[in-house]
Structure 1
Amino acid sequence: MLHCLLTFYAHRSTDSSLDSKVRAQFKGLATKISASAFLLNLGLMYDALQELTNLSESLQAETINLPKAHRLIVRQVKVFSACPQIRRWGTLPNG
């Protein structure tokens with residue numbers, strides 16, 4: 001899908017039927033989504049969302065109780081806290 005977006009943005013950035021401001025916006029978008037930092041962040045977000053999906057499904061189980069839910073949430077916070085990229089974003093404390 002990312003390849004499709006990149007192709008679309010690149011094509012639109014050279015489309016002479018669009019004004020120069022719109023072409024420049026498409027060029028900027030193409031540059032942004034092809035940057036290594038963007039791709040790294042996208043992969044990190046995918047991993048984090050997968051972790052949260054697993055946690056959510058566990059918390060919705062019929063057999064869940066408060067102590068088990070607490071343990072699962074604390075464990076997930078520890079997993080995220082151990083990830084230096086997430087700490088760098090400032091979303092979780094370093095401790």
Structure 2
Amino acid sequence: MMQLHTKTPWYVNGYMIDGADDKRVADCDSGRPDPRVNAANAAYIVKCVNSHEALLEACKVAVKFWSMGSIPERNKALVQICEALNRLDEKCD
């Protein structure tokens with residue numbers, strides 16, 4: 001699947017988010033009275049975006065490993081991971 005989003009890693013610049021190409025990705029100024037909330041939102045978004053690919057790959061490896069056994073705990077974890085991958089529009093093999 002071709003990625004149309006701005007290349008990662010993304011960076012926090014106050015309450016703004018910049019991409020790897022140093023161009024603006026988002027402005028997190030929500031108009032809230034406490035500007036720390038805007039900066040915290042920007043930091044949270046960047047943390048999630050920059051972690052996405054590694055977490056996705058880890059989930060895929062876990063699915064492969066856990067699908068080899070029939071232990072109930074593994075099966076429960078497999079279902080949870082597949083649901084998470086499906087929410088990310090990733091096929092759970």
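Figures for the structure shown
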read-out: Read-out helix-only ellipticity at 222 nm (-39500 (n - 2.57) for each DSSP H run of 4 or more, over all residues; to 500), computed value -18000, structure in 1, 2; value: 2
read-out: For mean projected area of the Cα convex hull in nm² computed as 8.7, the structure of 1, 2 it came from; value: 1
read-out: Rg and Dmax of the Cα atoms in Å, for residues 38-77 alone derived as 15.1, 46 - corresponding label from 1, 2; value: 2
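Read the figures in this text as sums done on the coordinates, not as results from a lab. Fair warning: this is a prediction, and the values are worked out from it, not measured in the lab.
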